[in-house]
Structure 1
């Protein structure tokens, strides 16, 4: 992700004025740049990340104390108490809190910030590329913190509910049977409050996040057998176990190199999942059951239609901008530096654990 400036006369003059010997003029130009770039960074941050975009935004004014009426998200005839997953510091371990369904729940918020500076000589020379790179690095740093925070909350929720919502893979590679088992498990977990069929048959998994290796398993279905049982219902083995995918499906896999969706589930690829990767290790550290971050892979499934994952973010009531980008005034004239400080106040909670599922793939030992 990179922020670029158009090399226009107005922007060149604005950047050059940021290094003016007149302190008042320099500060005014620096502040004007902050007001111009702030909304751009806010838009980039809200559209670029992966896991952090799973959460639905709800805004509140700066210096306010955000809360959620829990009874609007739950059927109060189903449970008297629920467990809500959140964290009070960015990047910290997730925790769950038991609260009554008929209550107003306060959201613990935290601040994600970043500060960068550059030499004034780049501004005097109107080096738009250097100034743009500074703002890009600030946005990237906040995005990285958002991703880590989101992953901790989501994976912590799955680890705590893995007994019902983590499906064991049928092989050392991803197969259609794994998708099928996940869909069935999600339907069972998302029953109505009477334990029957929900209205409109809603509830389940809509999106999957998986590693490049599991995406390779999808492509491999074009030329590898996909069945897990023989015609008599026994485990597939021997010469009669090589059932291939339908010709239409294999043709699409060959031509497209993969599917944007499978069994009606949207597919997303991220490098942080996979054997020995960051998110897999995080889940391993949070889960007490059978799972090895060094040997196993995790596929993350989320019901994006349920609205149970909430991100409360502070926003300016006038501009509706969530990014606070300000001139960093810690530098004095002899340091010949121009600095900026960026902050974002937010809080993430999982109100309904039934929106998060997973598939454990026990990969072959390397």
Structure 2
């Protein structure tokens, strides 16, 4: 079976990492694997397996991108075109190619939350209306949609009229062996930390949706309660000036350190006493699984994706109230109660096995076979 995964680039993001991990793990004997990129860019280029064929589109405009991809699909005749981003462009190109290729969309986040995300231009009323209209046209006409969580699936079926049987829930994969190997690497000289202080780590793009100001407010409350901690935030993004200003305004420059995008985040996460995610919404929450795989107890704000991963009081702490006091309270519980932290870490180490790359790769393989055969599993592939 011929697979063509399509992305704009391989810049550092959850969708890009998931695409590369899945494509690398798919059985190379049963599948002919190709990665089509609009631009040869991104931190994850080096991670693509050598036996995965990479094709770079030559166009520099949206119409040109559509026609270039359509020509490629027509010439190579893949069985499945798998879109992780730029869904409308890829859907249009596949239809223009007029082949028998099946279009599969990977939806990482709840679309309704994305439409109100301040980081994207779709939040403007007219553009949001047009985007919603396009969603209602494209999503139900895809051969299948991979939703990363039940919450994402429910958003698609309830808000955009996608038939339930067209949506398969397949979680993002985690390469447990790679994480264990990379987490052991040294961080000497890279992460400011004072001896004896507990360490709290957060990771993700510096974007409005990740709600780092909430984390900063929570850490300020810990400081006011005389709980002495250091914090590392991993990731880059256009909200960095705002986040730095919030750190300065809270007088936490000596405690909170922005470490930027890290090609190996796990060596930093693995040093943490607690990993925290304060996002307004998540479609899944890859970083939570990765932190669990590093043996670190997790605290996360509740959203469709985090509910899929964290069973509160069992394998982590889920904060339903997105307020600073709730975040500070959860962090302090794990810092003060070593028995609780140990219990959550232990259960989390069992949780992550369900997200191992081999398990998820088999689910994708089954999904592709179902799609080409004319059926899609109603829930998990």
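Laboratory data are not the source of any read-out in this text; all were calculated from the coordinates shown. On a predicted model such as this, the values are computed, not experimentally measured, just so you know. Cβ atoms are built from the backbone, for glycine too; each structure is taken alone.
Points worth noting:
- Among 1, 2, structure where distance in nm of label points 7 Å out along Cα→Cβ at positions 94 and 302 as derived comes to 3.6: 2
- Computed 18.3 for mean projected area of the Cα convex hull in nm² - originating structure among 1, 2: 2
- Structures 1, 2 were shown, and FRET efficiency 1/(1 + (r/R0)^6) of positions 38 and 318 (r between Cβ atoms, R0 = 30 Å, to 0.05) at 1.00 was computed from 1.
- Structures 1, 2, by FRET efficiency 1/(1 + (r/R0)^6) of positions 102 and 142 (r between Cβ atoms, R0 = 25 Å, to 0.05): label with the highest value: 2
- A value of 16 for relative contact order in percent (Cα under 8 Å, 6 or more apart), calculated from one of 1, 2, originates in structure 2.
- If helix-only ellipticity at 222 nm (-39500 (n - 2.57) for each DSSP H run of 4 or more, over all residues; to 500) is computed and equals -12500, the structure in 1, 2: 2
- When FRET efficiency 1/(1 + (r/R0)^6) of positions 110 and 334 (r between Cβ atoms, R0 = 35 Å, to 0.05) is calculated for each of structures 1, 2, structure 2 comes out greatest.
- Which of 1, 2 yields 4.0 [distance in nm of label points 7 Å out along Cα→Cβ at positions 46 and 326, calculated]: 2
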